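Given below, in the form of structure tokens, are the structures.
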Structure I
């Protein structure tokens, strides 16, 4: 049986009454429809000039003093995670309408719609989409938000060059022998047994929050660039934020994602669900402490020199 799944790219982005659909058929696991073919089968954007993901070269990131701290609205809500779904391409969690993000040099508040994940094959084959200095992490979490002024209308958001804000968090394995840690990720992954097949979904019982899933991550340090969706139709409408600090999760929980199926129980396992690296884009980041120190010392030396003249 052919397990190519018809993609409804905008609906994957966010379930909405305004959700536009696409008939682009794409996949990760077959040569005929995997990411190398996306520029052909979804040519409107997938062969564009600001595609994602990219390899971030840390030494080339330009300093940007406008990249201040974010405000995460209602991310502490323990009822903010509504439903978890196996889409056949990823695991997606739908978020409550009250969650959002602002600050961080975003032009306005963005409504957080959903998050989903990308992975390779357990902890043995890394599968983050972005890489940093060529390093690929085991997993990557993407929180997808749209401009509040678009009122959760994803069609409008995707027609806006900065209509979507995507927050990317790398996930790596804990260094010790911990299992089922942290508790928030144990809670999240406990639902995977109920969505083992593509198309399965289940409601999430209140009890843990987005803040819980992001616990321990320094959310003030990040990279910024303008890019695209990383799945067809690859719309170039995304303000990307990729955080430098990682989420630490025990190996056994990371490995669970690669036990899901893209269709029914006889279909292939959902592994290597990430797009390969796209051409480099301009990346900015916060000024490093050493750069700030040198800049301050330079101003001090100039001031002293002018004072003696």
Structure II
């Protein structure tokens, strides 16, 4: 799909993306690059990094990949510093590395719970913490007097509650809290904007295949009518908006990009039956005013 943004809206920016070699992270990497940014991606597997960098370069994007685990402070520090050494500065940090799987709360081990918390929540904070000195206003290599931008990829799972997702719900709730608190503190002190995106189910991603497999997806719309599958492009366009000057007055916000899924409730009555039931209820209410005993109770 054609971007609604000018091709140079991120020109001259340097972006580091964790989990930027696959899924939503890679689409954001690609769109940031197509809109003028230089791209550094961080991931744990060299083969995925190399393939992703090759694709980015085929689009004429200046790109580099660095191995690292967001759970390790030394890796975070090394990758941030390597990015600055390679490109001369850092303007944008995108935290999209994540872990997930379907599991009931009673079958989830404390270790499994902690693993997801460590990747999603602790990893996000660790990357932000290590990037601060390069993102803040007046940092060496920055081309302007303003601060940089942080984007945290969240989820919509915890805005109500989601079956078999207690570990990720807790982790992403923490990520949203990080976004708000860092926006408050670092926005005031260093002119750094911090925002988030909470995607819904996105086609051709690991999350989609794990959390909404075909066996569920084929029947779920009958119950939850607002559950629609989005595209990675949808999330990337939201990211471009927030990272560009178009979003310069947006800070501390987690944008829900899920087609309204988070508002969805089970359809407990077919639409055609609503009219019949409503008429019957209204007829009864006219015959028996509220608070009056019904004839059957006299």
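FYI, it's all coordinate maths here, none of it is from the lab. Quick caveat: nothing in here was measured; it's all calculated off a predicted structure. Cβ atoms are built from the backbone, for glycine too; each structure is taken alone.
Here are a few things to note about the model shown:
- Which entry (I, II) yields the derived value 3.0 for distance in nm of label points 7 Å out along Cα→Cβ at positions 30 and 158: II
- Structure responsible for -4000, with helix-only ellipticity at 222 nm (-39500 (n - 2.57) for each DSSP H run of 4 or more, over all residues; to 500) calculated and labels I, II on offer: I
- Which of I, II yields 43 [percent of Cα pairs over 20 Å apart, for residues 38-125 alone, calculated]: II
- Structure responsible for 25, 19, 16, with semi-axes √(5λ) of the Cα gyration tensor in Å, for residues 86-253 alone calculated and labels I, II on offer: I
- Per relative contact order in percent (Cα under 8 Å, 6 or more apart), the highest-valued of structures I, II: I
- Comparing mean count of other Cβ atoms within 10 Å over residues 102-109 across structures I, II, the highest figure comes from I.
- When P(r) over Cα pairs in 10 Å bins from 0, in percent, for residues 182-285 alone is computed for each of I, II, the one that comes out at 12, 30, 38, 19, 1 is I.
- Source structure (of I, II) for Rg/Rh (Cα atoms, Kirkwood Rh), computed value 1.00: I
- Structure responsible for 19.1, with mean count of other Cβ atoms within 10 Å over residues 46-53 calculated and labels I, II on offer: I
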